[in-house]
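Asker: Below: a set of structures, written as structure tokens.
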Structure P
Amino acid sequence: MQIKLYQLDAFTSQLFKGNPAAVCPLESWLDDKLLQSIAAENNLSETVYIVPRHNDYHIRWFTPVCEVDLCGHGSLAASHVVMNILEPDREYLTFYSASGPLHVEKKDGGFAMDFPASNFEACEVSELVKQALGIEPVEFYCNEKYMAVLESEAQVRALQPDMNLLMQLALNSLVVTAQGEHVDFVSRFFAPKEGIDEDPATGSAHCLLAPYWSEKLGKAKLKAHQLSKRGGELLCEVKGDRVILAGKVKLYMSGSIELN
């Protein structure tokens, strides 16, 4: 059996920046263990599988160690594969996912994705979080993810979290953020429990970040940078209980997986 594979850099207009993802178009679903094994072999933050559904697609996302319910950069990469490679005349599509229907359209040389907004709820900062970050957040929130708000972009950039301590937290991931110096806000994202110490550019985290900063700054449209080593550039727009995440993609490689 051969499976087509594309590797792309998402939330960037440059190769070797943004967040790499593998996209594998399938005719039908394979065994979950095989899907996870391929993701582990790829060893990227996300391997994305798409299967046709009527005129659109089912989508699933796998880290090297587990399946996740939502992935922004993987969806962006899959959008490029569908609308620039498989169906190059296409302008709009819907991915059916564990997080519901995700609508995507071509826009300004990239893609705009309609994602569900995440709620944020203030909670107490534990000593474990303070030790893991080496700094006390000025605000702290929890829901599906932890979110720590720091005083400055410089503090976010300088963080060197203790991954062993982050592994001990109850939730799987932690996003750290601050108001930006040249953009509306900046962030970094850590998920060692999901096999990703630091994710380069994280769309799903911006479903939480965008509503927070929209409320804080009093504006619906926001420009964001993720301050990982590779970096990520995202445009966000909050529309009620939805967040529009927009970004660009660069194709790095295409090939095939040989399953003998």
Structure Q
Amino acid sequence: MAVIRDYTDELIEVAGTRTQVLKGGSGAPLLLLHGAGGNPGWMPYHQAFAQQYTVYAPSHPGYGSSSRPDWIRSMADMAHFYRQFIAQLGLAPVHLMGFSMGGWLAAELAAMCPPYLRSLTLVDAAGLKPEVGEIAELLMVSPDVIKKLRFYDPAQVPDYETLVNLQLTPEEQDVQWRNREMTSRLCWKPYFHNPHLPAYLRGVKTPALIVWGKQDAIIPVNCGELYQQALANATLHVIDRCGHSPALEKPQEFLTVVGAFLAKQ
């Protein structure tokens, strides 16, 4: 099969909010929710999933080119936005995947409207308070510090210089700081978790895959174990010699494990 490199980058109106959406591929819908750093653009793993699925990769309200409505001030608010997003675009039942903060958002959405989901994939997800270790400080440190925390070994990240370590333009730096402001609004107190989320997740029977880098220095692997305990139909796959971003640091193992899971749903 030929590699799909084409995708669209559009602004659409959802729930009164101008929303940037990257879209590519064909097949059943797969909605990818980005982390606190913002939409990374069309990445190799988007391209890989687009061979089998129609991939939707929006910028959350307040991030990237999406507008920032006043009413979105918590992760629950953001989940309500995505409930409307899925309904308006006719995506249900959708394969839902969330990375880091986007994993927390995906978990909130799964608890809010399980019938909308065909499957749930959480990748090094925030949202639960660890019992072992702690979630790293992200809002009071420089982007360079976060970059160092993200990976177990940057040398094993394919195309690290072009995908991760690239020089930002002044405009891109402005977007980065705008993203950080929005993350502070959503995740500051309580810090990157919802104390009620374990209770919300009780009874969620959506097939779930939890993927974690064993050496994640941002969100401890214990949080993956807690998600597995909270979700009735979840499998945990831990990737060794890997940090917070397995889709970039261990792409082959990540794509193999997630691809096999999605194909069964």
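Values in this text are rule-based calculations from the coordinates and carry no lab data. In this text the structure is predicted, and so the values were computed from the model without any measurement. Cβ atoms are built from the backbone, for glycine too; each structure is taken alone.
Asker: With Cα extents along the principal axes in Å, for residues 98-201 alone derived from the coordinates and found to be 41, 31, 29, which of P, Q does the value describe? All intermediate terms of the calculation are to be shown ahead of the outcome.
Answerer: Numbers: P: 44, 34, 25; Q: 41, 31, 29.
Clearly, the read-out refers to Q.
Asker: Where does the value 13.3, 37 come from, among P, Q, when Rg and Dmax of the Cα atoms in Å, for residues 178-233 alone is the thing being computed? Walk me through the numbers before you get to the answer.
Answerer: Working: P: 11.5, 35; Q: 13.3, 37.
This value belongs to structure Q.
Asker: Separate question: Give the label, chosen from P, Q, of the structure having the highest value of mean count of other Cβ atoms within 10 Å over residues 10-17.
Answerer: P
Asker: Still on this structure, please answer the following. Once distance in nm of label points 7 Å out along Cα→Cβ at positions 18 and 218 is calculated for every structure in P, Q, which label goes with the largest value?
Answerer: The maximum falls on structure P.
Asker: Which structure, out of P, Q, was relative contact order in percent (Cα under 8 Å, 6 or more apart) derived from, given a value of 23?
Answerer: P
Asker: Can you say which of P, Q returns -5500 when helix-only ellipticity at 222 nm (-39500 (n - 2.57) for each DSSP H run of 4 or more, over all residues; to 500) is computed?
Answerer: Derived from P, not from the others.
Asker: Of structures P, Q, which gives 18.2 when mean count of other Cβ atoms within 10 Å over residues 82-89 is computed from the coordinates?
Answerer: Only one of P, Q returns 18.2 for mean count of other Cβ atoms within 10 Å over residues 82-89, namely Q.
Asker: Any idea which of P, Q comes out highest on mean count of other Cβ atoms within 10 Å over residues 138-145? If you can, show how the numbers build up before the last one.
Answerer: Working: P: 17.1; Q: 12.6.
When mean count of other Cβ atoms within 10 Å over residues 138-145 is computed for each of P, Q, structure P gives the biggest number.
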